[in-house]
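The structures come next, written out as structure tokens.
Please treat every number below as a calculation from the coordinates, not as lab data. Because the structure is a prediction, the values reported are computed rather than measured. Cβ atoms are built from the backbone, for glycine too; each structure is taken alone.
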Structure P
Amino acid sequence: MPQDLFELRRSRGIEQQALAKFMGVHKATLSQIERGRTDLSLLRAKKIAECLQVSLDAVYSAAEETRRRWEARPHPKLAFQAS
């Protein structure tokens, strides 16, 4: 089964805070990238690849898997109540 970005980072034994610091971003930004809620720029992908010591292709494959999983999961509908 392909790895998503979260799994790729964890498999390399890198904490989220450490990777975020290496990338020069806030931990919340990295969290959004790992959940597929923020697009992965080339610069950020290169930083991830460098820190995790993997190829750029591995990072983009993991990002694509992240996006695929995010799109496949059910999203609850928001319930609004009239006042």
Structure Q
Amino acid sequence: MIWLLVGITLRALYILILARVVISFVPSWRRTAWGGNIVALTDPVLAPFRAFTLRSGPVGVDFSPLIVLLILSALSRMLPV
């Protein structure tokens, strides 16, 4: 039962981070209520990885969502569910 809850949480976080990536391409969506909530929920997860990743190129691409998505995917594959 606990593994099911962990799996659901990991999938929900995965979806939220994907939504965060989409929101980052449309800055006006960050100012909406749901956009702000998604940013607020994903910032604590992404912040530690931003410290270790470099922004690349003149645009400053943030690779921390990609790293977190890979980690979440690996963790969900290791679950015994």
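Look at Rg/Rh (Cα atoms, Kirkwood Rh) for each of P, Q: the largest one is in P. Among candidates P, Q, the computation of distance in nm of label points 7 Å out along Cα→Cβ at positions 16 and 64 that gave 1.5 used structure Q.
Please state which of the structures P, Q yields -18000 when helix-only ellipticity at 222 nm (-39500 (n - 2.57) for each DSSP H run of 4 or more, over all residues; to 500) is computed from it.
Considering all the candidates, the number was obtained from P.
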